[in-house]
Each structure stands twice: as structure tokens, then as C-alpha cells.
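*Asks:* Dropping the structures in below, format is C-alpha cells.
What follows is calculated from the coordinates using simple rules that are stated; it is not laboratory data. All values derive from a computational prediction rather than experimental measurement.
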Structure I
Amino acid sequence: MKILKILILPMIIIITILILNITKDNKIYYLSLGDELSKGINSNGYEDIGYSDLIKEKLKIKKYTKEFSDTNIRIIDLINKIENNEEKNISIQYALKKSNLITISIGLNEIYNNYMINNNESDIYNYIDEIICNIDYLFSLINKFNNKKIYILGYYNPINDIKLDKYIKYANNKLINISNNHNIKYIDLYNIFKNNTHLIYNSIYPNKDGYQLIANEILKNM
């Protein structure tokens with residue numbers, strides 16, 4: 001009888017492990033957050049296939065949403081969405097908890113728009129510092145719900161303007177630092193578009209080939 005118990009116990013353990021492995025959810029749940037880049041707004045100003053859609057197709061992801069991304073969204077707007085637990089088909093907090101892949105693109109509009117209306121160099125740098133401070137808080141907020149695979153897209157120079165370039169580089173350096181502090185992977189878009197400015201025209205957003213380059217860079221860093 002004692003021998004039988006000794007034999008049965010390991011079998012129970014093995015069967016339990018097998019059941020846990022079978023029932024384990026190995027699916028990718030992908031949440032794309034942010035601005036026009038996250039929505040896939042093309043050079044003509046219309047929503048089209050964006051980088052997140054291309055990642056979804058490449059990885060054959062079944063559970064995917066970009067419904068919390070908006071046009072003209074500011075960092076503070078995304079913070080408010082999370083703090084107020086905005087509801088779509090699901091709530092944003094639930095989406096953050098459930099997701100095991102998150103991409104974020106936010107802040108380029110704010111930098112670009114401020115640059116276009118502001119001629120004071122000191123004011124622009126201060127504005128970028130404020131943006132980065134908001135993103136730092138955004139990262140802390142997201143980390144409360146999720147600290148898995150999170151990627152933040154860096155900034156590129158959408159109009160190939162020499163003066164704008166130094167502000168974009170400054171913002172990216174700041175963004176890299178806070179990303180490292182929160183264990184969030186920074187995706188370099190500056191160098192991608194520096195030599196591919198023809199992929200951005202009519203607006204500050206790329207065409208389909210430009211979105212493919214963004215998707216490729218994210219996939220390369222996974």
C-alpha cells in the first residue's frame with residue numbers, strides 16, 4: 001500500500017502539470033495606444049493600415065485593439081483615459097491588464113505644433129521637458145497595470161527641418177532615459193525616416209511603406 005502511494009503521488013503531480021500547460025493561455029493580446037500613428041493615419045489624412053495592423057498580421061494575433069488611440073490626442077488625454085477607465089468594447093484598464101504586448105506612440109503632434117507657433121528656443125525646450133514629465137507619469141500609470149512587453153515609439157523629423165531636428169533629438173534623448181527607468185523598450189524612428197523622407201508627404205504621417213518600416217523596427221526589437 002505504501003509503495004502504491006509512492007507511485008501515485010508523482011503521477012498526480014505530472015497530470016496536474018500537464019493540465020496547467022494545456023489550459024495555459026499562450027495567446028498574444030495586443031494593445032496599441034496613442035495618436036495618429038497608432039490609428040494608422042496616412043499621408044492623406046485618412047485612417048488606413050498602420051504599423052499595429054501590420055504587426056497583428058505578421059504575428060497572426062487574434063486579440064488586438066487600437067480603439068483607445070485617437071487623432072489629436074495629447075499625453076494628458078491618454079492619462080485621463082486610463083485614470084477614468086474609459087470604456088469602449090472593453091475598459092482601457094482591463095485591456096492594459098490583459099495585454100502582453102503594448103505599443104505606444106504619443107507626443108510628436110505636441111512637439112511639432114508647439115514648434116510651428118513658437119519662435120522662442122527656451123520655451124520649446126521647456127515645453128518638451130513638460131511633455132517628457134507627462135510621459136514619465138504615463139509610464140508609471142501603465143506599469144501599475146502592466147510591466148510586460150511595452151514599446152514606446154521615438155520621434156522623427158516629419159518635415160526634414162534643420163531647426164526642428166535639434167528639438168526632436170533632445171526629446172528622444174529624454175525619452176530614452178525615462179523608458180530605461182520604466183523597463184520600456186524605446187523604438188528609434190528618427191534614423192528610419194532620416195534617410196526615407198520620401199515616405200512622408202502632404203502631412204507629418206508616413207505612407208504605407210513608412211508604416212511597414214515602423215512595424216519592421218518594432219518586430220526586430222521583440
Structure II
Amino acid sequence: MDQYPFSKKEFENLVRREAAARKVSFVRALYMVSDGLTERWRKEHREIKPICQKGCSFCCHQIATCTAIEWEEIVPFVMRQKKLFRKRLHKMRGKWLWYLERNQNRLVSDPEKLLDDWRGTPCIFLGGDGGCLIYDVRPLQCRTLDSSKACVSWHQPEVRKYHFLWEGFAYILLEEEQERLGREGEGGSLINLASRMESSQCVSRYIPGRPLP
């Protein structure tokens with residue numbers, strides 16, 4: 001590939017070819033192509049470098065969401081390491097259900113309350129060393145957030161999201177693939193989806209660009 005994709009169709013063709021060549025799912029191929037393009041751009045523009053590194057984890061202390069088809073990549077990864085995650089999932093599930101029980105009605109009318117209430121709370125998959133325990137299968141939302149300056153505020157201008165064209169294409173394709181599979185609107189916050197691994201409680205939904213329970 002000599003040129004960067006300048007249309008969604010070009011990006012999609014790259015993803016479909018990657019999926020076929022590597023015999024991986026559409027989601028994993030999408031991650032590979034998007035991450036690969038970003039890494040290539042970084043190497044070509046070394047003077048523009050994000051400060052993010054393992055252990056900083058500022059952006060990992062908030063609600064993160066994913067689509068249902070992304071969650072299907074996460075579940076097998078977690079189940080293969082069930083002993084590692086069992087105690088963590090049980091503890092966070094209890095905290096989450098306690099929160100929902102007291103705030104479910106208010107969240108319907110004020111979804112932003114969720115973001116405010118959980119800001120500063122570590123992600124359910126954040127390790128003790130500040131690293132992501134599901135890094136290889138982390139959602140697109142977590143792959144497209146970085147900063148050129150150490151984060152001290154949730155609203156500082158150096159934090160960017162969807163910086164590259166192909167990242168925007170990736171979000172659109174995820175939504176389209178979900179719709180094609182008849183799963184439009186499914187997904188939600190990682191903690192809610194994780195809590196359902198042991199229980200069918202809590203209806204979750206995913207709204208593009210806006211994390212909701």
C-alpha cells in the first residue's frame with residue numbers, strides 16, 4: 001500500500017483483504033489496518049509524538065464503550081484467562097449493579113451523569129501496573145485516544161480523538177457491520193457488558209461517539 005486511504009471504500013477494501021489474507025474476523029482486521037496506518041504515519045512524522053505510554057493510564061479512568069462485535073473479540077480473550085479476571089469481574093460487577101440500582105431512572109433522563117459519576121474510576125480491565133489487561137483486543141475507542149502532553153484534565157486541548165481519516169472510517173464501518181449483522185445499537189460500557197458475563201441482567205446499548213450504560 002503506497003498511499004493512505006482517502007475514502008471509506010478504500011479503507012474497507014484494505015480491511016476486507018486483511019481479514020481474508022490473515023483469516024481473522026472483520027473487527028480484528030479493522031484494528032490491524034487502522035493501527036498499522038497510524039504506526040506508519042508516526043514513523044514518517046517522528047517530530048509529532050504522543051506522550052502516551054504504558055502506565056500513564058489517565059484516560060483509562062473513565063467509562064469506555066464498545067460495539068457488540070468488538071465485545072465478541074474481548075470475551076474469548078477474557079475466558080482464556082478466567083482465573084486472572086474472576087475476582088476482578090466479581091468485585092466490579094457488584095459495584096456496577098449497586099450503582100445501577102440507585103441510578104437507573106436518572107440515567108435514562110441524564111446519560112451524562114454516568115460519565116461524571118465514573119470519571120476517575122479505573123477501567124475494569126486496567127491492571128495494577130497501569131497497563132491494559134486486554135490490550136490486544138481493546139476497543140477502537142481506546143485505540144484512537146492520545147495526547148501530546150501529560151494529561152492532567154479531562155478537557156485539555158492536547159487530547160485528541162479520531163485524529164486520522166482512517167480512524168473515522170473505522171468507526172463508521174463498525175456501525176455498518178453491526179447493522180449488516182442485524183445488531184444495530186448493541187454494545188455498551190465495558191463494565192456493564194462484563195457484568196453480564198455472569199448474569200443476564202442489565203440491558204446495554206451502544207450509541208456511536210457517546211458512551212452510555
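*Asks:* Thinking of I, II, which structure, once Rg and Dmax of the Cα atoms in Å is computed, gives back 17.5, 54?
*Replies:* II
*Asks:* When Cα Rg over 2.2 N^0.38 Å, for residues 28-67 alone is calculated for each of the structures I, II, which structure yields the highest value?
*Replies:* II
*Asks:* Out of I, II, which structure matches 31 when relative contact order in percent (Cα under 8 Å, 6 or more apart) is calculated? If you can, show how the numbers build up before the last one.
*Replies:* On the way: I: 22; II: 31.
Among I, II, the structure yielding 31 for relative contact order in percent (Cα under 8 Å, 6 or more apart) is II.
*Asks:* Also, quick follow-up: So if we calculate Cα Rg over 2.2 N^0.38 Å, for residues 76-195 alone for every structure here (I, II), which label has the highest result? Mind dumping the intermediate values first?
*Replies:* Working: I: 1.11; II: 1.20.
Top value of Cα Rg over 2.2 N^0.38 Å, for residues 76-195 alone goes to structure II.
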